[in-house]
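The numbers here are math on the coordinates, done by the rules we state, and not lab data. Bear in mind that the values here come from a model prediction, so they are computed numbers and not experimental data. Cβ atoms are built from the backbone, for glycine too; each structure is taken alone.
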Structure 1
Amino acid sequence: MNRIIIVALAACLVTSNIHAQTPVDTLQQVLLKEVSIRTQRPSIERLPTVNGTYLWSGKKSEVISVENTDANVAEKTPRQIFAKVPGVFVYDMDGSGNQTNISTRGLDPHRGWEFNIRANGIITNSDIYGYPASHFSLPMEAIGRIELVRGTGALQYGAQFGGMLNYVLKTPDTTKAIGLESINSVGSYGLLSSYNALGGKVGKFEYYAFYSKRVSDGYRQNSNSDYDGQGLMLKFAASENFALKAELLRSNYIYKIPGPLTDAMFAADPRQSTRARNYFNPEIYVPSLAADWKVNARTRLSWTASAVLGERRSVQFDRTANIVDAINPNTLAYAGRQVDIDGFNSYTSELRLLHSYPLMGHTSTIVAGVQLINNHLNRRQQGKGTTGTDFDLTIDPSGWGRDLHLKSQNVAVSVENKFQLTSKFTVSPGIRYESGNSKFSGTTTYYDDDKDLPNTIQHKFPLLGINTEYAFNKRQTLYAGFSQAYRPVIFKDIIPGNVYEKVDKDLEDAFGYNAELGWRGAAGGFKWDVGAFALQYNNRLGNLAQYDADIDTFVLYRTNIGDSRTYGLEMFAEYGFYLGEDVFASVFSSTSYFNAEYLGDSIRVNGKENRSIKGSKVESVPEIISRNGLNIRYKGLSASLLYSYTAESFADPLNTVEPSATGAVGIVPAYGLLDLNTSFRIRNVVVRVNVNNLLNHQYFTKRPTFYPGAGIWPSDGRSLVVTVGLKI
């Protein structure tokens with residue numbers, strides 16, 4: 001509750017019958033009535049129909065206000081931050097707050113690589129056509145809000161199945177020349193985090209800069225991490241209608257990888273580690289330049305040029321969990337480690353136009369865009385590293401086992417038009433055409449150069465889509481959409497792991513579509529968004545067993561092995577109410593149901609035979625993901641209790657139930673977690689206390705088959721984080 005008392009000086013400005021010569025003591029007696037205003041911090045919101053040069057009419061979207069959350073932002077706990085977004089699957093993998101690994105609609109969560117991931121609208125995926133993961137990692141304290149658009153928006157931002165995930169950074173206080181913010185956290189397992197920023201406006205210039213540092217010993221043994229990130233934004237408003245903005249963002253962390261566990265190890269002690277000499281280090285720079293021009297009241301033009309530059313580095317003794325990394329009694333030294341380095345040189349330029357025009361008595365809107373991408377990924381792998389224990393990228397003089405290049409060029413042209421047919425009904429058809437290629441070259445020491453590898457992959461796709469929206473009133477909307485999407489063949493699909501693997505020279509990109517139907521709105525204290533979707537994913541990549549007469553043995557043949565389809569429901573509902581004059585409470589449920597199956601002729605290798613997996617469940621897709629919360633606010637004090645449930649899932653397409661000796665396959669058990677988050681805000685100070693995994697449940701989210709190692713990766717038990725933030 002805010003109480004605003006407007007005194008006599010303000011009253012005299014709006015009261016015409018007070019003479020200019022009225023004595024001051026008379027003015028002081030003229031008081032307006034006290035006004036009481038009830039305020040509450042916003043729940044999850046939706047993107048507007050038009051946002052900049054993007055068109056979101058009829059599309060499913062969520063906007064999360066990070067600045068107003070009670071969640072654990074210091075460690076970027078995704079189940080808390082995305083609590084009100086139904087269907088978000090969280091994969092805990094990279095240590096305390098280093099990476100956000102999420103997916104929606106049954107897709108692969110590895111570093112969010114099914115999303116088009118952006119920061120302030122700038123693409124941060126390392127290489128869309130080579131390694132689409134986002135190794136770039138912003139501190140969550142720098143984020144003002146998160147925008148998430150599901151796959152039916154793919155015609156505008158890119159052809160990814162998962163949708164678009166945009167992290168919008170905080171902006172400076174333009175009423176000041178210098179404004180300061182400092183957010184500092186301490187927590188369990190050696191967590192120390194500090195975020196410091198300054199910004200302001202001087203004349204026509206705005207600026208914002210931040211520095212973030214976070215260290216942690218980690219929940220498990222040998223899982224410490226050391227993160228730092230920086231950002232600088234400069235904006236020049238040449239006029240009310242034209243502005244230029246330059247940004248430079250950087251993230252860097254070294255994470256000590258504790259190694260996978262077997263099921264027996266996990267049951268005995270989930271905090272133990274199997275590796276003490278493994279490290280992971282991505283260092284990424286994202287420079288960008290943007291121009292925004294409001295040509296007139298109906299037309300807007302935007303242009304961005306950006307890059308993702310840097311390296312993903314790792315040093316590992318890469319073996320399964322049941323193989324011990326021990327000193328050899330004969331050599332009195334550890335085994336040599338493997339060094340891998342990916343070098344990213346990814347460049348993107350986007351030009352977008354939005355124009356509104358009258359049609360049939362209403363205003364319709366057209367958006368068009370051209371996107372140019374030029375990427376060069378240099379993959380250096382299987383370097384023979386040292387036998388030491390520290391983070392050391394030194395390799396043997398014999399060089400790299402793989403020294404490969406993937407150079408990709410792509411042009412995408414898109415057009416989408418929102419036809420406002422009535423005051424309530426819109427239809428928005430669109431098309432995106434992608435044309436490009438990826439060229440593969442390089443050497444592998446273990447593989448015959450004469451082997452028939454796919455050295456050029458064409459990417460040519462016309463993608464169609466349509467969205468529609470009917471507004472019953474200002475607060476309730478029915479929406480529906482369909483959009484095609486594709487996933488390019490990426491670098492790891494092309495490279496044979498050893499001489500016993502072959503790659504289909506005619507590999508094809510995966511393709512399919514998203515379709516959705518939903519109803520969102522508000523009435524009284526209720527707010528909801530309930531919908532159904534179907535996601536078709538064709539030409540999935542996998543391995544088949546094939547007999548090779550030349551070497552008289554079976555080999556793994558990597559090719560397109562089949563299709564999958566996911567049906568589902570995504571349901572969000574929240575009810576808010578007052579308990580007395582000053583206490584506001586709300587309860588919510590964010591729940592999804594997924595049914596993901598392999599179709600038709602889908603096949604996977606099982607030993608030396610190929611086995612149909614028609615009707616098998618898609619791996620790492622739990623049927624139920626449900627997050628339910630209670631929030632209570634009293635003046636500056638707020639408390640949130642969150643219960644998160646994730647059903648069991650399979651780890652492999654063969655739907656293996658019994659765990660293997662290595663822990664790489666088997667059921668991933670269901671788990672339920674309880675989090676308690678509290679905040680106290682007074683003027684420019686906020687104090688936040690987060691108790692994560694309150695009941696100390698021991699669980700894991702996935703059994704990966706590749707990085708960071710096949711087996712069980714335990715998630716964090718109970719932890720406490722205390723944060724103090726200050727704005728000046």
Structure 2
Amino acid sequence: MNRITSESIRSVAAALLCFVAILSCSPGASAASQTPPGVARLLDRIFTDSDAASHFDCRLVEADGHETFTVSCDGSTVTVEGSSVSAITSGINHFLRRHMGITLGWGNMKAALGRELPVVSRETVTATVPVRYYLNFCTHSYSMAFWDWDRWQQELDWMALRGINAPLITEGFECVWADLLGRTYGYDAVGSFLPGPAHFAWFYMNNLTGCGGPLTDGWYESHLTMARDIFARAAELGMTPVVPGYSGMIPSDFLSRADSAAVAAWRPSDIAPTGKWCSFVRPAIVTDGQRLGEMASQYYRSVDRLFGDVLRTPYFALDPFHEGGVVPEGFDCSSAVGTMWTALTDYRPDAVWVAQHWQDNPQTFLTHTVPNGRLLILDLHGDSKGSAVCDGNSTDADGQPHRWVYGALNNFGGNVGLFGRVHRIASSLSEALAGARENNLVGIGLLPEGIENNPVLFDMVCDYAWSDGAVPTRADTWLEGYIAARYGLARGSQDHDVALKAWRTIFDGIYNCDDVRQQGTTESVMMMRPAAAPATVSAWASSSWYWDRDELREAARMLASLAPRLSWNANFRYDLVDITRQCLADRACELLAASPRPKDMPDRFMRLIALQDSLLATHPAFRLSTWTEMARSHGRTAAESDSYERNARLLLTTWGGREASETGQLHDYANREWSGLLTAFYAPRWRRYFDAPADTVDWFTECEQPFVDGRSVPYGTFRNTPSADPVITACLALELLDRL
């Protein structure tokens with residue numbers, strides 16, 4: 001247990017040099033004239049015109065300190081020079097947005113370059129930070145749980161174009177656990193220990209086991225292959241993934257279900273419980289130092305066995321006692337961290353421990369044990385608190401600041417709704433960057449619980465990682481150029497001015513939440529368990545209606561006025577549907593809050609839900625069927641598909657069983673304002689309430705569990721088929737809004 005001190009002293013100098021090299025992402029190679037293969041393949045994927053890639057000449061050049069890219073165009077060939085592959089892909093995105101009016105994003109990752117290219121003098125852009133971090137453990141469940149390889153390819157391209165070079169990748173690590181427990185120790189209850197895909201995140205954070213499972217054999221086979229493809233693609237796009245490390249987790253029945261010969265040296269006292277998380281029983285933890293080191297070493301052997309040839313990263317995410325885990329009596333946390341660190345550095349001498357700053361974590365037993373320069377702290381409070389320095393426990397035993405990443409956690413539970421703190425992000429991030437030398441800021445991170453929402457905010461945060469001049473301190477300084485690129489509009493044109501005015505209203509209103517306590521969007525009352533007055537949907541949201549609803553409606557109508565010229569634009573179609581959806585949700589809140597209440601309010605409220613469902617059915621980003629069909633695709637039989645759909649429904653509704661839903665207060669935490677879910681799940685609750693109002697209704701038993709189990713709506717019901725035109729439907733909904 002004392003090996004940490006001597007080993008750290010011997011290796012710290014070399015490790016620091018390795019870490020700096022990793023952060024800089026510099027290839028360290030001489031300038032080359034050939035487009036890197038990964039970049040060439042990226043160009044082929046994103047362009048619909050077959051010869052578009054031939055117009056790009058992309059070159060790796062020597063780095064001189066910070067990462068940079070330089071872009072120019074002679075009217076025929078676009079030249080992008082970058083000090084890393086990540087810099088080159090960022091440069092491609094810079095050229096497309098700034099000079100071609102092309103913004104590639106979720107649901108819109110392909111474009112035609114066109115024949116006419118502008119003449120562009122050399123423009124040089126420098127990275128403001130070496131680490132561009134992406135994803136939260138929760139994102140992999142709330143948004144990515146059922147993705148296939150095609151969807152993953154799109155996301156990796158999305159990351160590359162935005163300069164992400166340190167994404168959290170957990171895919172395939174269920175296979176690591178199956179290999180560790182089953183192959184190494186002969187544990188025969190892997191199926192009941194591992195959860196379903198929609199609950200992986202909380203397994204990796206030591207919060208729960210088993211929920212939503214079991215996995216099928218086909219899942220392990222396909223996802224081992226897909227994970228290997230993900231790691232290989234990430235490497236060719238210049239990314240160094242962050243992957244789950246080992247932080248002491250073990251099944252509580254490990255000794256009784258493992259091969260007796262494999263655990264002959266273990267004692268019952270080597271394993272202890274760690275309490276509950278939101279009513280779920282947490283996995284146990286290994287308490288004996290020798291056994292802990294053994295299990296950690298075997299874990300990394302499994303990682304190497306499955307991914308050693310495609311995964312080359314020093315970044316490992318470990319969060320012992322995440323969100324209130326109970327420390328067993330007599331357990332020495334600092335000593336345990338030392339053992340975990342030794343096992344990790346035995347596997348990767350240049351390892352970097354990545355820890356989330358969330359609530360009270362990381363605690364001093366971690367920050368005072370892992371050497372400075374080898375711990376990277378992700379500040380998940382960055383946007384909510386407006387942090388210019390990493391708060392909480394962020395210094396080593398000598399009081400020196402650890403390296404940290406400014407994080408924007410804009411979304412909770414994958415909830416649908418307009419939300420942001422854009423001006424707070426702009427001011428605090430600018431201040432943090434200005435003081436980076438003193439506060440040890442090395443990165444900017446997007447750490448949402450759910451993605452594929454509020455894309456403008458995601459692009460804004462990514463853009464702060466690159467600068468061609470002074471970093472803007474106001475979000476609206478950035479907005480003008482972005483809106484031109486998002487809709488392909490000429491700056492200063494009448495249409496651009498209208499769109500910009502609408503978006504400034506949004507930035508100063510609903511995207512400007514000042515409440516530190518609010519966790520993500522103010523949820524639509526259409527999704528709440530019915531009550532007489534508007535309230536939050538999730539027990540943890542702490543949300544409020546802080547924006548001017550009339551101003552937001554006017555912004556929506558301004559955008560709608562551009563429909564005749566912009567209906568072709570995929571970004572415009574998404575934005576108009578989403579902003580109109582928010583206006584309809586606002587109207588539902590007003591109806592519920594009306595005093596005195598009109599006699600026909602229930603009928604008007606139900607009509608509003610139906611209108612919302614019809615609007616959202618026009619776009620795949622807002623359809624439940626997009627989610628459930630992805631889940632069903634992983635089954636090789638109807639029964640397997642039904643099992644995965646059940647897991648997909650479970651997460652969005654009750655989240656878990658009765659105890660987790662009610663005592664743990666997790667019901668509706670992952671609520672979604674989606675077509676299909678509105679009519680099949682939320683509307684029946686409201687109809688039940690309006691037909692027979694009661695103060696005490698067992699919503700779980702009467703409405704929610706039957707939906708999860710496929711009794712009220714059979715599995716396989718939802719079909720992801722096109723509906724009406726999204727722009728026409730949104731414009732009609734805005735016309736009807738004041739009549740409801």
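Quick notes
- Label whose coordinates, when helix-only ellipticity at 222 nm (-39500 (n - 2.57) for each DSSP H run of 4 or more, over all residues; to 500) is calculated, return -500 (choices 1, 2): 1
- Structures 1, 2 were compared on distance in nm of label points 7 Å out along Cα→Cβ at positions 454 and 662, and the highest value belongs to 2.
- Origin of the value -0.44, -0.76, -1.00, where log10 I(q)/I(0) by the Debye sum over Cα atoms at q = 0.13, 0.18, 0.22 Å⁻¹, for residues 358-437 alone was derived from one of 1, 2: 2
- Between structures 1, 2, the calculation of distance in nm of label points 7 Å out along Cα→Cβ at positions 366 and 390 yields its largest number for 1.
- Test item: volume of the Cα convex hull per residue in Å³ calculated as 177, pick one of 1, 2: 1
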